[in-house]
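Throughout, read-outs are computed from the coordinates displayed, never taken from laboratory work. Not measured: the values here are computed from a predicted model. Cβ atoms are built from the backbone, for glycine too; each structure is taken alone.
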Structure 1
């Protein structure tokens, strides 16, 4: 049972649950860049929230199904069509063998998720089927999907009920973002004025923007590391400041250690939105204490649990 890729788009990969417990080996968690959107798609077809699904980047994808199944599409708004007829995001769609699915370019945001009932079959390495492109493992032969690929689908072991995500659980995809963040280990290398500006600047996402991380343009910062800072642990959401003073926000596939000063850390409560930041978008970091960030995370989990009972495995 499979689906055939007729147009692969800019970068389409298979993503699944993160690869946990391997950072001491230099292996990041990886997984979906926007895990909440992927979980919402999987939920609509009765899968586990982190079952292997397709993640497209910016330009969408075209594919043909060779089996009857069900799908759901979430994430960045585009122009999805089934056999030439427009279909909606955040709904269960029944598919017949021979059907063609088109996902257009994202109108806002960066990534679209396509979940198939049963989940996609993918390479399992170090406890996850997620594609980690820098090391070329997981997913489909450790690489981005190409035109002409066949992807196998797990047999469905459950009945799929037609559902739609309630409006209050459909995350908005915008062009101006706010993300809660805390100070980090080297924030003290900034002077008082720079610390204030770190949390009072309307940053623009720069041209360097991928699953590894993204530039934050709009203000430069002075750090006094002299290039001699010892390498230390970094995580997705970490804001590092290279010697040129232009911050860089690490994303889902970022390295596990780094030698640039860590001047802020996007809190877990908002880390899932990083995968939708696209070049030209605006970002404001909202300062929170660790206690505030933890409280707001619990509030967010309580909110989402009504629709996604296993939300702790997602955010």
Structure 2
């Protein structure tokens, strides 16, 4: 049974931990605000660009290397977005478990499944299970810029058009709120346009019917749709990768803020329990001393 000295040490260390988790929560809350503003501002442009490409694609029958569909894809590249650090709740574990299940379920379907990890946590987990990555990108939170997404997009487009892969998918956490993130597996390449009667509403982020999309076939384009697509598709691809990165960063900060808030509350509850145990032991020691004094006084009579 611990004595009062041990309990005092536990109370002191728990209070120090509580101060750390509280500070981390406040830091994550400040970073989340900026990350949330960034993703909220990026989503409408990304979704509208996708809508424009869908209208162009539905206006005629023509092909583009980035939209070339393979009937039986055999070579898959998974771009997995995790974090470099821990202490962010289920942010990393959700992505890792989803990717592991996906790999196990589809390794018989594909001849080759390669990985690019954005974030150290995913790379470290799969490396211990003898799954080597083609490349690993770290320090995403501190280096998040469109240039980083553009460089990765150029690399993936070159490998895809050269026949290195038949499909490229990205796995990331889609930001819903500070306490809610959803794991998404999205096909990046080949670029898949929306159906002709559908478009993306940038405000509600849902797929809704649009008369403009139905009438897209009657548009007169200048220059031709082929030339417009040639210019827009690489930009669209880079924008979608950048959006996925922003979603992942916002989800990481939200998950870490929630985790540190829970840790702070748990530390407070632990301090209360330890303080109660300390007071019980202290009261028992005082009562024992009083009984000894009274017993000694009675013995002297």
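Work out which structure the value 22.9 belongs to, where Kirkwood radius over Cα pairs in Å was derived from one of 1, 2. Structure 2 accounts for this read-out. For which of 1, 2 does relative contact order in percent (Cα under 8 Å, 6 or more apart), calculated from the coordinates, equal 20? For relative contact order in percent (Cα under 8 Å, 6 or more apart), the value 20 is produced by structure 1.
Figure out for me which of the structures 1, 2 the number -3000 belongs to, where helix-only ellipticity at 222 nm (-39500 (n - 2.57) for each DSSP H run of 4 or more, over all residues; to 500) was derived from the coordinates. Considering all the candidates, the number was obtained from 1. Looking across 1, 2, the calculation of distance in nm of label points 7 Å out along Cα→Cβ at positions 176 and 288 that yields 5.4 traces back to 2. A value of 47, 38, 24 for Cα extents along the principal axes in Å, for residues 136-247 alone, calculated from one of 1, 2, originates in structure 2. When distance in nm of label points 7 Å out along Cα→Cβ at positions 192 and 272 is calculated for each of structures 1, 2, structure 2 gives the greatest result. Sorting 1, 2 by mean count of other Cβ atoms within 10 Å over residues 112-119 from high to low puts 1 first, with the largest value. Here Rg and Dmax of the Cα atoms in Å, for residues 232-279 alone was derived from just one of the structures 1, 2, and that gives 10.5, 29; the source is 1. Computed over structures 1, 2, mean count of other Cβ atoms within 10 Å over residues 80-87 reaches its largest value in 2.
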